[in-house]
Structure 1
Amino acid sequence: MRAPAAVALLAALAVAGCSPGAPKGVSKDVLDDAVTAQIGDPNTCVLIGKAGSGAVVYQFGSHVTCGKAWPSCDSGGARTTDNLLKAAAQGAPPVQASCRSQADGSRGVGWSAGPVSGHADLVYAAAMEGANTPPGVVIADKLRQAFERAGL
């Protein structure tokens, strides 16, 4: 009975070890709490990465949520939050978009991406999906507030 529990614990620690922390000088716990207070729910993904490379330095949301492809709302295709982060890191224009994620209109997706205010070396990308998802412009504003609260 102890062996399965030990294996499960080691697996959980290995996955946690693979997750990025937070930008230098910022507490991951404080940033997680600030994002949770503003937009956090199970279908939210927020990534912060390095400008230029798009290397992820912070992730809010599970790998499953962050890897999910949703309608892009502006190109007719689908994208993931990571795709959006990489585009932002390469200097793409900021994104604040929203649209239906289900054909029946029962759910929506909101996207936001761009530079992290006051940090020329950082960009962010975020996606929210659900029945009451706010527009991308609201997500952008709420994240700006969360980043400021966390000292970013």
Structure 2
Amino acid sequence: MLVNVSYNNRELDRRIDDLVGKPFTLKQRWAMKGIGSPKLFILGASIEIRNLLLLDNNRDSCNIELRPGGIILRFRSLLETYGLIIPWYKLTLYKGDLGVYTIHVDHHFIRVQADTKAIQKFFVKMLGHKADQHPPGPPDPPAQGSPKP
């Protein structure tokens, strides 16, 4: 869900909290050693996001906030702040070329540069939280040709 998060809107805040959960408490943030990413430079994006980024002449950048149920990817265009709200079950992360990650959700994607150890460490942390939140799958089917109990 791509939304403008520049202004206080209780209804929008409630919808975001329903999708990705309420923000972590201060104690949880200390225990996790932070929940925000370093500054990520955008290399490419889907057409809707690209059209927003083209409105100004600044270098395109974003950051990611971890939430219990997903992530919020925020970027700025002109004087507005936009958020891409991504629950864990919709998040797809691809590692492309050396130091490039692509974050996909529904029909949106953002390709970011991950050329420092801090950024790569954050993506490992993010994938760890996604794995912790993913429910276990169904049991494996029995192998072909195995005797029936």
Inset, instruction - Supply the structure label, taken from 1, 2, corresponding to semi-axes √(5λ) of the Cα gyration tensor in Å with the calculated value 31, 19, 17. - result: 2
Legend entry - Which entry (1, 2) yields the derived value -11000 for helix-only ellipticity at 222 nm (-39500 (n - 2.57) for each DSSP H run of 4 or more, over all residues; to 500): 1
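Every number here is computed from the coordinates shown, using simple stated rules; none is lab data. As the structure is a prediction and not an experimental result, all values here were calculated from the model.
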